[in-house]
1. Name the one structure among 1, 2, 3 that distance in nm of label points 7 Å out along Cα→Cβ at positions 71 and 95 of 0.6 was derived from.
2. For the read-out helix-only ellipticity at 222 nm (-39500 (n - 2.57) for each DSSP H run of 4 or more, over all residues; to 500), a value of -14000 was computed from one structure; give its label from 1, 2, 3.
3. Could you figure out which one of 1, 2, 3 the value 4, 19, 29, 26, 16, 5, 1 for P(r) over Cα pairs in 5 Å bins from 0, in percent, for residues 47-102 alone was computed from?
Structure 1
């Protein structure tokens, strides 16, 4: 399975294009993110499922052997010591499809990113008032 080649308009539509077993994993990931930050909205950005709160929080994407989870460089840096056993780059971590996902860690990362985005939004708003 390659990255999303079809233009999709929603996360559910994105997930729906994959085989049932992968759909289940993607839906579980979506639910974990929703529960972590219920006020976040869903969209497709860069062709990937994206959760948004005053800016992009996290993206994810299905690949042949892993799910790419994209919390940005700050989300990776803050949790770098917790990614043992995963392939990590500047703004992404790869969770192998055949292994259980670290949902507690994903929840922490999403909440961390939400706190960052809210702080950035407040800072931006206060600068506009000056």
Structure 2
């Protein structure tokens, strides 16, 4: 099977980026990447999608959501690590950090309540019925 020059199939894109084919289809459904169909029906992507997907994965790994990543669409095809952050990008990152901090605080509170309940259960208690 010959490959179109400048195009990669979904499996090749997955291998080049470390993403799963399922994730790639999800990114496409979210409007972050696009593909065309080859004559055999397979999805094919421009080779530049490799950089875009790596950037998407970088942002997701940093704690952003796919909705957050949409803000970065204009710069997903470049070297995001070297580019100065935009005001909008910084704002999105700060908002996501606040959400994560709130979730961590709520989870810590829940954990502490559970730990206290278990600690209370471990305390020796006076038996309510006589033992032999």
Structure 3
């Protein structure tokens, strides 16, 4: 089995796709003409977005994300965390935690996207501390 995609429930799919393109340099893979669903190319899996309105029409009760009380986070790896944070903040992300060197060898920072999802920006794991 493989992870195909992760779906974030957002207010405005097109707005979220554009934000992730600007903030993290991801390419749009697909945006439905009605704007209720979209996907970004992140490599072997996709990061997808569905409108909360569509989910309500399907009988679901999606909650609004909160970076100060997260139940989920997205993590992007990059060799230059400080530059990634600057790009994200310039695109409208909110800085949650500035880059910090972790005891296990990674540099890690956190931002919040426009919908309140927590996004980790970190260096790749090296396998040794």
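The numbers here are math on the coordinates, done by the rules we state, and not lab data. Just so we're clear, the structure is a prediction, and the values are computed from it rather than from any experiment. Cβ atoms are built from the backbone, for glycine too; each structure is taken alone.
1. Working: 1: 1.1; 2: 0.6; 3: 3.0.
Corresponding structure: 2.
2. Values: 1: -14000; 2: -17500; 3: -6000.
Answer for the origin of the read-out: 1.
3. Numbers: 1: 4, 19, 29, 26, 16, 5, 1; 2: 4, 20, 32, 26, 11, 5, 1, 0; 3: 4, 13, 19, 21, 19, 10, 8, 5, 1.
Clearly, the read-out refers to 1.
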